[in-house]
Structure P
């Protein structure tokens, strides 16, 4: 009768454990399983403006959505695209990671920055974004700033109104001279909240399956269609009042050696930000820079 040597058995067990770990790392756990176990699920929303010949492009928009199914809340955290990270041994802006390596690497950098596991991503070219809004019949939002964009042919005045896909795209990408990227991040948060409110209206619920398919066809994502459908079914359980919006706190500064402009995140706040938001804490976006920093 064949007997398995204990050393061979131990080696086999260790090998299978390592293989299992590699599989877990290669394929993100199902969102349905994670949320069903009352775990926090993180999804990174990445918006790019890629030219037709580009495979990867810099991230114009980076937003971390954290879903807490236990308390039925979701946190929407905007990460300024100029946030400084150490990448490949150099000071880099976080928006360059997707261009250099891809969305999975960007997820890893956000995981490190915020000390939370980010496995899932949804990446969209802004041109595809317009189709999703138009499928919903536009989006109602209180526009907070006058916008004149001859390039896109969009002219908006302040006030509550319904925006088409092109108008919505111009709104979320608009960067005024006064508030820069931070103001744009706040407009994007306002837009996501309005989008959620629009999608969760009773009359729009029948449109959700079509919206899910539109998203699936026009984005790059590692979220399965099953999980997408699951999220669409889960959405009515959340109210817009349960959406928490926050921009990663920090300050602007100029790097003296290169002249580059960065957003320096408060690392301590960043590492505990998700838990703090779900515990009711809120932070000012613009923090006071240390005296030695050449800030603006």
Structure Q
């Protein structure tokens, strides 16, 4: 006895027939990954109740660096595990998730507070999902905007693979998409997450000079900085200038957290690395 196709089975048939054509499958895969990747709702369990959402293919690189290559290994050994921190240039939010992971692994029971800041508008949905999936609630906040001297707005270049930032980047051939974004003023930071801060992590692709010169009041309330520096920063004085600015603001204990390395791009030799900066006695 013939049975009529029900609506779901007819839909399945209509969908599956084109999928048998390899060229159509490849095209469909391209469209889904390029335009609808976030709807796949990918989340990677990393243990202790923590989950890393991946709303864009770009976030895999950041996830790999932090959770597999352990870019920030040494937490609790080289510097105290923070309970209250600023994540400036947060990108996908995985540094902050890594701090949460450490707290849950060690069962510290400490109340955690974090403010994440980034000028790339594409990360907003990612951070919201990260906070939601890890039940971080109102203790973790995201502020859209750039770190720069002055007020109003500044041109922010949204580039690929963790390289967005203000100004030019000689290590990146692609200038990206330029947008006018609001500057997050020091007083706004102090209001959004009142000090003191156990740690400020900074990775803003050349904007670190602006942070040292324009955010002194924020720096005054922290004992430890984890700073990714870039030789092309807007001050023009390379690493030595950053070290001097840090020392002038009381960060006397300075050591390499990650060895600096050189990049050759379009005939220009540039450098970047990571510094651990602490006040005397911290």
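Table for the structure above
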| read-out | value |
| --- | --- |
| Which of P, Q leads on relative contact order in percent (Cα under 8 Å, 6 or more apart), largest value | P |
| Structures P, Q, by distance in nm of label points 7 Å out along Cα→Cβ at positions 230 and 262: label with the highest value | P |
| Structure responsible for 19.6, with mean projected area of the Cα convex hull in nm² calculated and labels P, Q on offer | Q |
| Origin of the derived value 43, 33, 30 (Cα extents along the principal axes in Å, for residues 62-237 alone; candidates P, Q) | Q |
| With helix-only ellipticity at 222 nm (-39500 (n - 2.57) for each DSSP H run of 4 or more, over all residues; to 500) derived as -8500, matching label from P, Q | Q |
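Every number here is computed from the coordinates shown, using simple stated rules; none is lab data. Please read these numbers as outputs of a predicted model, since none were measured by experiment. Cβ atoms are built from the backbone, for glycine too; each structure is taken alone.
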